[in-house]
Structure 1
Amino acid sequence: MKQILSGMQISASGLSGERLRMEVAANNIANMHSTTTPEGGPYQRQQVTFSAAMDQFMVPGKKSVDELLGVKVVGITPDTTPGPKIYDPGHPDADDTGHVEMPNVNMSHEMVDLVTASRAYEANLKAMETFRQMAEQALGLLRGLR
């Protein structure tokens, strides 16, 4: 039974990962003007890192399809590229020269991330729907054999 449902599990892992990616992109957009964080300094853009959960399948000696698990989130890591500095001497976070270091969040980059994550989510959802339809047809055929 586990082999039959592995396709669903792979798509479900993709759905979960892409949902998290959309949440992180939305959080980046929400903090694109945050110049102070509890850690100090401006907000750092976050990014989701995925890994194919097939790594253990590639180990010599394991040749079972049961090991295919889809994708897994390795972590959410900060993007360490520096953000732009703007001149705003009246800003509470301005330095001695009147410059404020802004977060390294780029709206167009975040929108691209949101759209690609949304498309990947839709593709995984469609794969699950197709699998469900195939399973229903197979069960219908088995019922007809009785």
Structure 2
Amino acid sequence: MSKPRLSKSAIQLREQIDDAFIQRDRKSDGWIADVRHMRSGKPSDHIPNEGWVRAIDIDRDLSGQAKPDIMPDLADEIRLFAKRNGKRISYIIFDGRIASGLLNWKWRTYKGANKHNHHCHISFKKEADNDDSFFQIPMLGGTL
């Protein structure tokens, strides 16, 4: 069995977030499933599929000081990017809400057990596995 690899798009987005928010907290960051994911029996993009992990979690605290809380703004910019360019991002979960192409990237209530209040979850499509192109997200140095 091969060692799991993180989607190249996920790596690129995480690196852009790291570059934009050097002091950010990384306690709730992650990408590969922990024991809870494995035992839940529920599908998760954190569990390797064909050797690829297609999800990242980014800690809510982008400033490294808990305040100001700007993750809601970044989550929304990621959502708007996905709406404009839906080739790589599958869905986003943050603060009790989920957005995906299912309802044209509108936020709706997330009914899962983990409301993702401490981190933002971003899942990627299979097509993103080998796509490491720059994300044009303003808060991350991109343009519209």
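Coordinate-derived values only; no laboratory data. Note that this is a predicted model, so its numbers are computed, not measured. Cβ atoms are built from the backbone, for glycine too; each structure is taken alone.
Out of 1, 2, which structure matches 14.9 when mean count of other Cβ atoms within 10 Å over residues 17-24 is calculated?
This figure was derived from 2.
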Subject >> Origin of the value 83, 35, 21, where Cα extents along the principal axes in Å was derived from one of 1, 2 >> reply: 1
**OP:** Out of 1, 2, choose the structure whose coordinates give Rg and Dmax of the Cα atoms in Å, for residues 81-128 alone equal to 18.2, 57 when calculated.
**Re:** 1
**OP:** Consider the structures 1, 2: one of them gives 2.0 for distance in nm of label points 7 Å out along Cα→Cβ at positions 33 and 113 as calculated from the coordinates. Say which.
**Re:** 1
**OP:** Determine which structure produced the value -7000 for helix-only ellipticity at 222 nm (-39500 (n - 2.57) for each DSSP H run of 4 or more, over all residues; to 500), calculated from the coordinates; the candidates are 1, 2.
**Re:** 2
